[in-house]
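**Q** The structures come next, written out as structure tokens.
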Structure I
Amino acid sequence: MRKKIVAGNWKMNKTAEEALSLVSEIDNMVKDEVSGEVAVVVAPPFPFLQSVGKLVQGNDKMHLAAQNVSEHESGAYTGEVSAAMLKSVGVEYVIIGHSERRLYHHEDAQTLYQKMKATIAHGMKPIFCCGEPLEERDADRHFEYVGKQLHDSLSYLSNEEFDQVVIAYEPIWAIGTGRTASSQQAQEMHEYIREQLSRMFDAEAAYNCSILYGGSCNPKNAQELFSQADVDGGLIGGASLKSRDFTDVIKSI
């Protein structure tokens with residue numbers, strides 16, 4: 001069985017005190033309320049990684065993620081954070097290629113490939129994001145668009161490297177807008193992604209890859225989304241900033 005994962009992307013939110021309070025609440029709720037086999041991943045901003053990581057060390061369901069990583073190993077790259085640095089503070093997952101990074105920081109396919117290589121080389125798992133903007137969906141080019149994203153960044157990985165990758169499908173038109181892909185739309189794209197992965201690697205690798213849904217998932221729609229055959233969890237934005245909402249999403253899987 002492929003791993004069920006619910007990951008919370010905090011983006012650029014919370015102060016140090018707020019971050020520790022939030023993760024402490026989530027940690028306690030997960031311990032008390034979540035009995036199923038699910039990996040709960042939290043991705044706080046860079047300054048809070050170490051302190052948040054220490055708080056969740058004793059909970060085997062909780063895992064630490066970074067929201068980004070440099071493609072460079074080390075050197076004169078002011079403001080960047082390397083994979084080795086992340087690994088040294090206990091990071092297990094790294095979000096790579098989020099639509100906001102692609103849009104605001106102009107990260108291209110080759111850069112994302114290099115970031116995945118660096119992440120995997122240091123024993124962490126990339127959560128590779130893909131997804132289409134509204135104009136591609138409305139023009140009925142969404143499958144082609146996502147297929148190209150997958151090919152251009154993943155096809156250079158070896159089968160062994162790909163085994164470490166988690167995919168997150170995030171329809172850009174449903175991020176922070178309150179709009180959500182229907183469960184049928186989510187399943188159609190997740191199924192398509194798995195088919196593409198089977199062509200790029202092999203059927204077993206594609207079957208074992210966890211594919212998360214990442215578009216305005218919340219306690220009201222999570223259960224229906226997670227019930228789809230190819231939806232293996234979620235990459236949660238706004239709902240991950242409230243411990244009750246995030247825990248209720250986790251319990252929906």
Structure II
Amino acid sequence: MPALFQKPNIVRGYPLELKIITYNLHKGFSIGSRRFVLHEIRDQLRQTSVDLVFLQEIYGEHQVHQERINTWPSETHIEFLADSIWSHYAYGKNAIYQAGHHGNAILSKFPITESRNINLSSFRRASRSLLHGVIDYPSASRNLHVICIHMELVRFEQKRQLQTIKTHLNENIPADDPLILAGDFNDWDGHIDRFIQKELGLKEAFHHQHGVHARTFPSVWPLLKMDRIYFRGMTLRESACFTGTPWNRLSDHTPLYAQLELE
């Protein structure tokens with residue numbers, strides 16, 4: 001694990017560095033959905049001491065599980081994970097069914113002044129979306145935009161989604177505003193990465209530091225490079241993938257971490 005507790009660079013009482021994690025929660029269940037592990041996930045996320053958490057596959061509601069699982073939180077999973085650590089959060093549902101819904105969430109130690117959930121799916125019932133938040137971060141001279149995303153598995157849908165993402169960024173985010181785009185990209189062969197770096201002008205944190213993308217799936221034996229943290233208008237200080245114990249006993253994905261400094 002990286003040196004998460006280094007003394008931060010401070011400007012006007014606020015750190016210039018932002019520590020972030022992106023994590024596909026697998027709806028709070030272990031790999032194979034054998035155990036409900038949301039309490040353990042919360043404990044581990046707290047220990048990372050990050051400022052921003054990008055979450056995919058987090059339940060907004062599930063009435064059946066709520067009745068059957070004794071340890072199901074009384075509050076929403078977003079509120080349960082945020083607790084007293086991340087006092088600001090946003091949620092966007094992207095999969096809706098009879099028992100409830102799940103989607104993307106952003107947890108933040110700093111105020112989220114705006115948030116929008118953009119449907120990326122061509123299906124009648126939303127199944128994928130883009131959650132866009134604007135962070136009020138005093139050390140930043142411009143708005144800090146954060147986007148949590150979970151992309152489709154099928155390539156022809158991914159191509160359509162990439163065009164939607166490009167249009168949204170071009171129309172809603174000034175080119176010189178700092179931006180973090182993080183989540184589960186399901187990028188099997190790298191074509192999404194090539195598009196994002198070429199067409200959107202973003203760098204990927206782990207690849208930028210280590211020369212390869214992080215293997216994040218499945219958590220018990222990571223082989224596939226699914227999760228990414230892209231950024232612009234910031235400087236990368238550190239990036240890591242949290243493999244091994246205890247993360248390999250939790251979700252089917254491993255978390256991806258980055259420390260970024262505002263320019």
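Laboratory data are not the source of any read-out in this text; all were calculated from the coordinates shown. Given the structure is predicted, the values throughout are model-derived calculations rather than measurements. Cβ atoms are built from the backbone, for glycine too; each structure is taken alone.
**Q** Upon calculation of mean count of other Cβ atoms within 10 Å over residues 66-73 from the atomic coordinates, which of the structures I, II produces 11.8?
**A** II
**Q** Shifting gears a bit: Determine which structure produced the value 0.95 for FRET efficiency 1/(1 + (r/R0)^6) of positions 42 and 122 (r between Cβ atoms, R0 = 35 Å, to 0.05), calculated from the coordinates; the candidates are I, II.
**A** I
**Q** Let me ask something else. A value of -12500 was computed for helix-only ellipticity at 222 nm (-39500 (n - 2.57) for each DSSP H run of 4 or more, over all residues; to 500); which of I, II is the source structure?
**A** Source structure for this number: I.
**Q** The value 3.6 for distance in nm of label points 7 Å out along Cα→Cβ at positions 98 and 242 was derived from one model only; which of I, II is it?
**A** II
**Q** In addition: Work out the source of 4.6 here, i.e. which of I, II gives that when distance in nm of label points 7 Å out along Cα→Cβ at positions 34 and 114 is computed. Can you show the working numbers first?
**A** Working: I: 3.4; II: 4.6.
Going label by label, the one that fits is II.
**Q** Given a value of 1.8 for distance in nm of label points 7 Å out along Cα→Cβ at positions 18 and 218, point me to the structure among I, II it was derived from.
**A** The structure behind it is I.
**Q** OK, next. To which of I, II does the computed value 4.6 (distance in nm of label points 7 Å out along Cα→Cβ at positions 82 and 138) belong?
**A** I
**Q** Out of I, II, which structure matches 0.40 when FRET efficiency 1/(1 + (r/R0)^6) of positions 26 and 130 (r between Cβ atoms, R0 = 25 Å, to 0.05) is calculated? Don't jump to the answer; show the numbers that get you there.
**A** On the way: I: 0.40; II: 0.80.
Only structure I yields this read-out.
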